[in-house]
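All of the numbers you see were taken from the coordinates with simple rules; none came from a lab. As the structure is a computational prediction, the values presented were derived from the model and not from experiment. Cβ atoms are built from the backbone, for glycine too; each structure is taken alone.
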Structure I
Amino acid sequence: MELTPSILLSAYCQGCFPMAEADGTIYWYDPDPRTIIPLDRFHISRSLKRRLRKGDFAVRYDTVFAQVMARCAERAPGREETWISAEFIEAYTRLHELGFAHSVETWMDDELVGGVYGVSIAGLFAGESMFSRKTDASKIALVHLVARLNERGYRLFDVQFTTAHLQRFGAVEIPRVEYQRRLADALTSDAVSCAPW
């Protein structure tokens, strides 16, 4: 099945998302429980607050979306396989061009060193992946993403699966039925999701 914008948007609106296996086969997921980060309970550690105050990263939005995806797809220690295939980068870049996917990027000395990207529909932001080449680079991108979501009135920040990294920021698991309720509410929101970031 080709990952067209209409298929992807329809899937996210139903609570599903795709991932590719090593052989390129695409599977659709609708996990139960589902992991979200409540936007009103996002937690920033004291050490990360200190790093933010240092201001040694520049933060930009949507300037190199495909490059962020490509960096997220790179293999790294502990992540020898990736579900982000070339087909995914092409498909989500099309969503980005239509205003339904965004990236938050951290830069140091004009070098892209971290970032996060995801899908944006009404009041839903579905975080897909992040990468870091400098300590705290992806964390700072995530902090700025949550600030942007709150500024624009988003209601649901879906991060799909639980990781220890996300739990530090307040990620929680909720049953699928509760996720579907929150998704329906988010999709009725008038959040400024398609406007330039």
Structure II
Amino acid sequence: MPVIVIANPKGGVGKSTFATNLAGYLTFQGHNVMLGDIDVQQSSRAWLSLRPDYLPPIRAWEIVDGHVGRPPKGTTHMVLDTPAGLEGAQLEKTLKIADKVIVPLQPSMFDILATQAFMQTLKEKRGYAKIGVVGMRVNSRTRAADQLTHYVNGLDLPVLGYLRDTQNYVQLAAHGMTLWDVAPSRVEKDIEQWQDIIKWVEQS
């Protein structure tokens, strides 16, 4: 069962936005998807509770006696959203169950500096999982995007793509929805930006 971890120790970079939409895509493809959170607080459940019943279901991680349990029976794909401050033993444990790790990263120098140690750790742990970076809230044609690519390439990690800053993600999230739950014509530009990311995710 593929386990895809969305991680960045810095808060506010778009981890949950990315995780929910990736789960939405995999569900759209007919997979039985569990969207979980490494944090016992299970913040992803708040988004799942908003998801309309008429849409393909995305499952939550089961909680047993206040502790994270096993994935729901029949789960074929796991997307794990992680909390800010993921490091040390918790990071090590997470990497051991991951098949792929995607790091949402904004292209500002402040965000890059805040994640340097984390990115170096991921580089050193590549034996556990494949690792890729996604530029969040960025125009791929800007100097900021070039700066991000230069930084990530220096770590010998791939930049999978860039997702623009748009209200589509915000408005859909407020209703427990993803790009894949509405008419493609409404989110055409955004779906186009996901294509290279999806190819990487689907590679064995």
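A few comments on the model shown:
- Among I, II, which structure scores highest (criterion: Cα Rg over 2.2 N^0.38 Å, for residues 136-183 alone): II
- For mean count of other Cβ atoms within 10 Å over residues 16-23 computed as 13.9, the structure of I, II it came from: I
- Across the set I, II, relative contact order in percent (Cα under 8 Å, 6 or more apart) reaches its highest value in structure I.
- Structure responsible for 0.65, with FRET efficiency 1/(1 + (r/R0)^6) of positions 8 and 56 (r between Cβ atoms, R0 = 30 Å, to 0.05) calculated and labels I, II on offer: II
- Parent structure of the calculated result 16.1, 49, given that Rg and Dmax of the Cα atoms in Å is the read-out and I, II the choices: II
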